[in-house]
Structure 1
Amino acid sequence: MSNIYTVGGSVDGRTRAYVERTADQELLQLCLDGELVYLLTSRQMGKTSMMVQTVRRLNERSVRTVSTSLEQIGAAGVTPEQWYLGLLEEIEEQLGLDTEALAFWEGHSYLSYPQRFSSYLERVVLSETRGRVVVFIDEIDTTLSLGFSTDDFFAAIRRLYNLRAERPELRRLSFVLIGVATPDDLIADPNRTPFNVGRRVDLADFGPDEAKPLADGLPVPDPDRASAMKRVLH
C-alpha cells in the first residue's frame, strides 16, 4: 500500500492526503473578493497547507500572489530596515517587478519605513501589475519576538485597506495574515486603534466525513478502515 500521508511540513493540495474543509472555500472566496483576511489559530492546524492550496487555486484563476514567511526574514538581531526591505524584496521577486525594492527604498529615504513600504505597494506593485494581487504573510507571530515594534506595519496594512473608499485601485491589493497570534496582539500599543479590520477564517478540526479520504492510507482491511479512522479521530 502506498503512503498517502505527509509527515511534517505543508501538505500538497494536489494529493489525496489534503483534506479540504469549509474554511478552504471561505478563504478562497474572501481572496477573490479582495478582503483582508487573517487566519490566526494554534499550531499544527494546517494553516500553511491551506495557504499553499489557496495560492495554487488563485493562480489557476489568474490572480497574482505572494507567499512569504516572516521566519525567512528572521527575528534575532534583525533591524527594522532589514525587516521591511526583506519583505519588499520578497514581493518584488515573486511578482517579477521591474522596479527594484532596494532602489526604491534608497530613493525614498526621506520617508519613514512604513511609508516606504506602503508607497512601494501603491506606486510600484499596483502600477506594474494587472488584476488582483494577494499577499500571504505566514508566521505573523514572529513579529512578537522582534526587538522593535511592528505596530506601524500593521497600521500601514490597515490604512491601505481603509483607503479603498478614496483610492479604488487599492481594492486590487489584499493581504492574508497567518499565524498563532490574535488580532489584539498585532498592534500592542493600547493608545492606538487596534487591528480591527478584515475577516477572520476559523479552522476547525476534521469531522468524520471530512476525514474519510485519509482512511484510504490506513494499513488495515477495507471493512475496518471506517472504524479505524474513527478511533484515530478519537
Structure 2
Amino acid sequence: MHLLKLIAEGPQNFSLGELTARADLPASTVHRLLKVLERTGLAERGPRQTYRAGRELHRLASLIVSRFDLVRSARPFLDALVAEWHETAVLCVYSPTKRRAVIAETVLTPHPLRFEIEKGGQISLPWGSLGRAILAFVPPGEVEAIIREERVGPLTGRPRLPREELQAELDKVRNEGIARYYEPSFDLAGIAGPVFGPEREVLGSIGVIMPSPRFQLHMEDDLAVAVRDAARELSHQARISYS
C-alpha cells in the first residue's frame, strides 16, 4: 500500500532507485514488491528500465472516480460563489490518515487584491475557516490527535487557541453549519462549510477566502448562507453518487 501511494502521487515514469529513495526501503524489498504489483497489473514496465502505474490501477481508479468525483462536482459551486460574491472559492479534501486537508481546487477572485492559494497545499485544521469546518466533524479521537500535533499556526506562527476556546469554536461551527475566520493582523478571513459523504463522514470543506478588510463588507449580506447552501448541496450529490 505504501508503494501504491508513492506510485500514484509520483512521476509518470520512475526508476527502481527513485522509488527506493522515496519509499525509504531497501532496494531488494522495493524490487520484490514491484514484482508483485506487476503480476497483478497495478504496476508495469515503462521505457528505458523504468516503471509506471499499471493499467489495472488506472482501471480501478477510473471506477472510483466515475462514482463520484468531488473536485468535478464542486467546480460549478466554486464558479457560482466567485461569480456572485467576487471572492476566491476553495475546495479542500480531508485525509484521515494524514489528519490534514489538501487544497483540491480553487477559483480566484477577479479582485487584484487577493490572498493567493495554490492547489496541492496542505491545510492545518485548527486554523482558518476551511480547516475548522472539517475539524468540527472528525471523530473525537482524531480531534484529540490533531490538537496535540498542531500547536503553532503555519501562517501566523501563533500558538493555537487553548483547548476550551477551540472546542467552543468547533461547537459553534456544528451549530451554524459554517466556520468563520477573521485575523486582521495577518489580513486573513474566510467562511467555509463542511462536505459530507453518505455515512455523514466529513470529506472536506468548501468556502471563500479574502483579505480581512473585505470580510467586514460581507457581514451583513448572505455570503455565509450561500457557502452553507453550496456545502449542503455538494454533500447531497455525494450521498446520491455513493448510494
Structure 3
Amino acid sequence: MLVIPAIDLRNGRCVRLTQGRKDSTKIYDGDPVEIAKSYEASGAEMIHVVDLDGAFSDSNSRNRQVLAAITRATDAQVQFGGGLRTGKDVRDVIELGVTRVVLGTMAVESPEALKTVLVHFRHQIAVGIDAKAGRVVTRGWEKQEQLTPLNLAVKVAALGIERIVYTDVGRDGMFTGVDIDSALVIARSTGLKVTVSGGVSSLEELKQLKVVSGRGIDSVIVGKALYEGRFTLAEALRTVESAD
C-alpha cells in the first residue's frame, strides 16, 4: 500500500478544499517546494500535486512554476493533475518531470483526445474519477455528468487505461473516511488498479486499506489529515508497513 501525500495549489500556495468547493479554500503556511522536500525526507515515494486553478479553469502559470520547482528539488515521483484538457498540456507537464498525469475532464468530454494521448504516454496516464452523490463530476467538481463512476471506469479500461484515482468528493476534507466499498467494486469489475483519496482521517483507516490492498486498491492519497496534524507521513508509512 503506497501512501501518497498531496499538495494542492492555488496561486502557488498550499491549500485544501472541503468537498471540492471552490469557496471553501483554506490556505496553509509553508513553501510547497519545502513541503515536498519534507515529504521525500519522510519516505514518500510519490507526491500528488494538484493545480486547483487549472481545475477551475483559472490562470495557473504560477502553479506550473511551483510544479517545475518541485520536480527539480526532489527525487520522489510526482503525480500531477488539474486543468489538463489537451495533449499539449499533458506533454508540457511530462517535460517538466511529472511521472504520472491524472486526467479527469478529458476522459469524459474528449475520449478521442484521451486515446491519442495514450498512444504516446500510455504508462504515464491515470484517469481521475471524481464522484458526488453517485455521479461523476468534472471541470473542477462543478459539473455533474450523467455517468456513474463504474460506467466511466469501464469506458476508460476499454481504452487501455491501467489506473484510476477514485475520489468521493463529498468526503474530501471531511475526515469521514474514504469510500472503500465503491473503489473495491470498480477494481473488481474492471481489473483497474485503484488509488483512493478523499476523507482519510486516521491511521486505523490506513490499516483497513492495507487489508484490501490485494484486491485492486494499491495506494491512497492523504492531504488534509497531514496538514491538520491528525498523523505524520512517517507514522502513516510505518502503519502500512507494519499492518498485517
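None of the figures in this text is laboratory data; all of them are computed from the coordinates on show. Just so it is clear, the model here is predicted, and its values are computed rather than measured. Cβ atoms are built from the backbone, for glycine too; each structure is taken alone.
Can you rank 1, 2, 3 by FRET efficiency 1/(1 + (r/R0)^6) of positions 92 and 180 (r between Cβ atoms, R0 = 25 Å, to 0.05) and just name the one with the largest value?
Structure 2 comes out on top.
Work out the source of 16 here, i.e. which of 1, 2, 3 gives that when relative contact order in percent (Cα under 8 Å, 6 or more apart) is computed. Before the final figure, lay out each step's value.
On the way: 1: 30; 2: 16; 3: 20.
Only one of 1, 2, 3 returns 16 for relative contact order in percent (Cα under 8 Å, 6 or more apart), namely 2.
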